[in-house]
Structure formats: structure tokens, C-alpha cells
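Okay, got some structures for you below.
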Structure I
Amino acid sequence: MRTIVFIETNKSGSSREAIKAAERLGYFTVLLTNKKNFIFQRTEFPDVHQMILVELSNYNDLKNNLIKIQKQGKRIQGVLSFVDPFVHVAAALSEEFCQNAVSADPILKMENKVLTRELLKDLPMSPYYAIYTADESLEKFIQKQKNYLPLIVKAPLSAGSKDVLVANNENQLKLAIQKLLKKSEQILLEEYLSGPQYLIEVLVHNGKVHIVAIIEQQITFLQRFIVTGYCLLPVIDQSLYNSILVTVSSILKAFRMKNGAAHLEMRLVNGVWKLIEINPRISGGAMNRIIEVGYGINLVEETIKLMLGNEPNLTKKHSKYVYAHYLTVDSRGKLIKVTGKNRCSQYPGVEEVYIKPQQGQILRPPLSMGDRCGYILASSDVKEEAKRIAMKAASQIRFDLDPI
């Protein structure tokens, strides 16, 4: 029985769509998860053929479970993950059990922001950065960095803007470092970059870089930097595209990635591309759907083919602008009800309406991408129209909260 083992998933978004894609491709799907609530909600996962509760931080436990799966007569074709921070673990297990096309080493470096900065430090897309370790004098370190303020302060393994803080002065810098030291012994400081931000979705096949999609991002700064809007750009100036391709190719060459998936967040600063971050997987949330609506390409399905040693098909079936507007709340409270979803869904040009929280859940202004409450996906042959449709439709949605 041809089997793909997935390490962790979310209930929706790219990681869940990958499991559905594997089922469509004819594979038996196994999910290793540490989310106990998934076991109780088992009927909500019909695309998962076998679900196993396991401590994902224990590599030997993961190995033992794979051995048990093999003993059940299942032929493991790949071990995959589309969720931070398990992409490298999955690749390492896949190397051990399947000897497939993807190397774990580049993924390890991408998952760790300090390793990424050290690897790329001599390339032009690398901004100023500094690393603080817990055994240093904090006061002396801050004195060295004060001339570079404002700075972005990160934990090396942060994901989804969860541990990304901005420091505008010395006091804020000290507080940010002290806060993140509770989670990490290393802290990464980066130059604050101004300029339009783009997300680049990439597959690498036999060393050749394929830019699948270029997405313009709308960043909203509340208490954290939260992406609230994504606009797929099917039409882009050729010179701009070429500069993106050159930059992305030089980055992935530095990682020595021969086969794999990645997404890069980059800012254009005074005509020079600067790397915000790189991750060894497709973006989560609505990204797979954005690309599918815009181009007819199911990127998680093509990624699975690539991971198993096959050639991905990245031919566009059609081409249109897609805008995804993410919903947030501006106060903390218990969700009583959500209204307006049906009106929003019926708005011409709306492709999908996704509401994440359920009744009784505690909502808050976003401190990470995971605090976003859903999205509206709209498409059009005109960029401005796709955004207008999504924003207009989103105005119909209301989250009624009982204040806390």
C-alpha cells in the first residue's frame, strides 16, 4: 500500500490541502500529530486514513512509529510536513526511510533564522543583523546596536510573526530581548527595512528554480507585523521579474537546494532586494487556494510529486488577479456569533469565504498570524477590482464578542 506520512497539520490551509492532495493522488495517508483534540474530532478528517498521536519533539518516537507503519504492510513513499517547525524533521526521516529527492540540510538552515543570516551574510540581499547570546552583557550589546535603531528583534525559530518585535529605542530593544530570552538563548536583530514587500513561492527541481507565484503583501502593524492582504500578480514588469529571479536563484544556490519548496519574503529597498525571511515550504493559510484560483495550479500537489522524485507540472491553466483579505478583531472577547458570511459569499467575484473561529472561542487582536480569524478570496482580471471586491465583501462580516 503506497503511503505518505505527514507530520502535523492544521485543520485548514496549505498543510491540510496537502493531505487531501495525497489522497487524490492515490496514496494511503497517515498523520502523526501531537494535537489531542484531533483524535476527538477524528470524523472531521476523512482524508486522513490513519491518525497517530505522538510526541513530535521525540525523534526516536517518530522513527518507531514509522517502523510500526512499515510492519503493517504499508510502503512509505515519503515523510512530509507543511507545518513549522517539522519540515526538516520530516525531510530527515524521509532520507532515512525513503531515500527520496529532497535533502534535509538546506531545510535545517532555512528553518533557523540565525543559520540563514550567517549563510547569506556576504550576499547583497542580506540586511544588517546582529546576534545576541544569553552569556553576553546586555548593556554593552545594546550600546553597540543603538546607532542601528529601529531594529527588528526575532527568535531564531519564530514562525508566523509570533516572536517578531520592533524596537524603536534602547529601552524597547532591552525589553524585546529580555522577553524573547525566555524562549531562546539566541536572539536575532535585523535592520528595519522600508519598502514594498513581496512573497515569492518557489519550487526547485533538479537545481532549476521555478518561480510559481509572486504575491504583493499588505502588512498591518498592530502589536505585531501581521499580513492582512495578499495579491497574486499574474502580470509583472519583466525587469522586476528578472531581478526577483536572479535574487531568489542566488539565495537558493547558497543553500545548495537541488529539490524542494520554499517561500521567500523580500522587500525592495532603494532598488535593491533584501531578504526578510525564507521558509522551506509553501506559505500556510490561503496560499494554495490563491495560486489555484489564480493559475489553476495546486501547488501542494505539485510539491508532493517533487518530493517523491517526480517532475512537477507548473503550467498555468489560466491567469487572473487574486486578492485575499484576512479578517482580524480589534478587541478581546468570547465569540458569540459571526454574521454576514452568506451575504459575503454571494458577492460577485468572491471565490471563497473562510471563517476560522467557532462559537465560544476567545478572540484577540492578532499577536501572530494564527490569530487571524479567516479570509475573503476574490478574483478579477483587474488588480484593483480584485482587492475592492474582497474588501467590500469583508465589510459584511461581523464578529460579535462578549468582552473579557
Structure II
Amino acid sequence: MQPIEPRATFVPPPGRYRPAQRFALLNLGFRPFYLAGAGFAALALGVWLLVLAGVPVMGNYLLKLDPIGWHAHEMVFGFAASIVAGFLLTAVRAWTGMPTTSRRVLAALALLWLCARVLVWSGPAVPAALVDSAFLPGVAFVLLRVLMKVGNRRNYFLVPVLLTFAALNAAFHVLTQTGRADLALRCIFAAAGVVVLLVSVIGARVIPMFTSNAIPGFVTRRWKWVESIAAPLTLVALLADAAALPSAVVATLAFAACAVHCARLIGWRSYKVRGPAILLILHVAYAWMPIGFALLGASALGFVPHSVALHAFTAGVIGGAIIAMITRTARGHTGRPLAADKRDIASYALVTLGSALRIVGPLVAPGHYQVWIWSAGVCWIAAFAIYVGAYALPLMRPREDGKPG
């Protein structure tokens, strides 16, 4: 999979392109979904902290039926799914040279996502499940149409990945509404594993290249055997945990995955990267990958809580990768320099600090569990609120260099 860079290959047909409208939010997939996803991350974390504090929060369906399920579902299928959709709708245009959506189709997808967030909050349950379950298949259909049109077989795999993600979402709703909240939560674990898999695959293709491009003379190394087993081992280990396979099996797979991702970081020489910040955050986010698998193995053996291992993936890997890519992509595709400013760096620091507080805190001082959760949540809220404040106007305005996108 090729990276998203500001030099996208899409070129409008001669005579058909007119300068972008002043309101450019619907020009390309990253614009509405990055802005909505980041804003929703801050909002949903704020609601979750209020719920934990015992503050009565109005809501129906999932928030009322299963607050923990609502939090887990909305961070994976609301927040993360929004960013994944925005990233892929933008990336596929760069990979194929073809526009992925019209403004109307993009608006319809964004509205579908928004309606799902409202219905999952307010109900009724069945319409909420139907609308929410339709979003990811809609994105998959849009991508498949473009990939098939140009015969881009290399990236066909994205469609079954998104459909698997969608099937887990639908299964979550069915299980929740039939009183099987325990199995519904397992669907969340598996869905988080799908997103982690995407981070693993995309990270392996872009992080070494971005590093070599940003640091003159910097040499990275990739071993064929590592690359051949990293993605399948990542997925199998996380699905084994989601399926509650015997602890010995989960631990063995998790520790093996930890070793493979450590080998990747050694080959990339991540320990030598000191900056720039827009590059460093990619290495920091990926460093949570082996940490997460080490904690998952320890959790399977009963040494650490499972929630700590889970948040190493969701907060550390997914959260770190998201804040890294939504700043980089937004800068590149709005014609701005690929250099983090003070607000970007603050967002990186807050997401990383929040992840560390949520993961390390309960291990070193479990008696202060609520303090760690609140501290981590406040960091995340601040990080994504800063992103919204910094990028809301650039995402709504045409590119500064006048190019389409």
C-alpha cells in the first residue's frame, strides 16, 4: 500500500476542473471524517468521564443499556471507523488517480456516520443498529468501485477488511440486543484487532520511507521473514484473544508477535529517531505495538489486567497512529508544510501521555485506578480538541496551493 503524500497522483480531466469552492469540507474524504472523528473523540471521552463520575447523562439504547459497551463501541466503530474511512477515501484516490466520491456521495456517507452516532446514543435500538451497520459497507462499496474500475488488485484486500470490520459491528448490535453483552464485547476486541492490523500493514509501508525521506542518510532495514509473518501473526494473536482461546495459546502468539514487532523497530532504527516531531510520533505510536503484545501475553497468564493490554492497542497504537496521520494528511492535502507546529506537538504529547497514564498508571499504582482513567481521559480530550481548533478552518477551506483535494 502506498502512502498518502501531498503529491497525490490524481489529476482532474482537462477542461473539467474548476477551482475549489470556498467551502471545501466535502472536497475529499479526509476533510469531513478527520474533523468529525476528532471532535467526536473529545466529546465521547467527555461523556464517558461523566458516566464514570456517576453524573446522570441523558441517553437511550446503548448508553442506557450498557455504558461500558457504548464507550468501547463508539471509540472503535465511531471514532476509529471515521478516521479509517477518511484515510482510505483519500488514499485510494492517490493510489488510483481516480476520484473516490462525488461531493454528494461523500456528504451522504458523512451524514450516515453522524446519524449512526445520534441513534446509538438515543435509539431506537433496531434503527440504530441498521444505520450504524450500513456505514462501513457503504465505504467499502465506494472503494471497491474505484479499485475495480482501474484494476488496482493490490489493494482489493481493503474491501474484505472493511466488510469484516462491518460484520463485527453488526454482530455487536445483535448480541447486545439479545442480552449477550459479554460476547458483544468480544466483537469489540476483534474489531480493535482489525484496526491494529491496518496500522501494522500501513505503518510497515510508510514509516521506513517517511524516515528515510525526512532524515538524509538515514538507513532502515527490513527482513523478509519479519514482513511475511508480521501481519498474519498480529491478526491471529488478537483474534485468539478475542475468541478467548486457552491462555497458553494466546500468550504464545502474543509473545511471538511482540518479538516480530520489536524486530521491525530494530530494523527501522526507531531508537535513533529524534525528530522532526511529525515523524517521531509515528515511531512512538508503533512502539506501543510490541508493548501491547507483551502486556497481552502477560494478561493471558494472569499477571496484568486485560483492560491494560487492550488500551495499549486502542489508546497507544490506534490513538497514536491516528493523531500522527490526521495531522500529516491534513497538512499535506491542504497544501501546508509537512512540519508540526506547536499545536501539533501538544496533541502528540497529550495523546502519548494519556496512553502512558492509562496503561502504566494502573500497573504501578492500581489503588488509584480512577485517577489514572480521569487523567488519561483529560489528556485525550485536550489533544483532539486542540486538533479540531487547529484544523477546522483548513479542512473547510480550499488548499493553499490551489490544487484539487
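No lab work stands behind these numbers, since they all come straight from the coordinates. It should be emphasised that the depicted structure is a prediction, and the values quoted were computed from it without experimental measurement. Cβ atoms are built from the backbone, for glycine too; each structure is taken alone.
Out of I, II, choose the structure whose coordinates give FRET efficiency 1/(1 + (r/R0)^6) of positions 46 and 238 (r between Cβ atoms, R0 = 41 Å, to 0.05) equal to 0.90 when calculated.
Numbers: I: 0.35; II: 0.90.
Corresponding structure: II.
Among the shown structures I, II, from which was the value -24000 of helix-only ellipticity at 222 nm (-39500 (n - 2.57) for each DSSP H run of 4 or more, over all residues; to 500) calculated?
On the way: I: -9500; II: -24000.
So the calculation was done on II.
Matching task: 25.8 is the computed value of mean count of other Cβ atoms within 10 Å over residues 30-37. Pick the structure from I, II. Intermediate results must be reported in sequence, preceding the final value.
Details: I: 17.6; II: 25.8.
Clearly, the read-out refers to II.
So if we calculate relative contact order in percent (Cα under 8 Å, 6 or more apart) for every structure here (I, II), which label has the highest result? Mind showing how you got there, number by number?
Working: I: 14; II: 20.
Sorting by relative contact order in percent (Cα under 8 Å, 6 or more apart) in descending order puts II first.
Quick check: 61, 50, 49 is what I get for Cα extents along the principal axes in Å, calculated from one of I, II. Which structure matches? Intermediate results must be reported in sequence, preceding the final value.
Values: I: 61, 50, 49; II: 63, 54, 40.
Answer by label: I.
Supply the structure label, taken from I, II, corresponding to FRET efficiency 1/(1 + (r/R0)^6) of positions 86 and 262 (r between Cβ atoms, R0 = 35 Å, to 0.05) with the calculated value 1.00. Don't skip to the answer; put the middle values down first.
Numbers: I: 1.00; II: 0.70.
Source structure: I.
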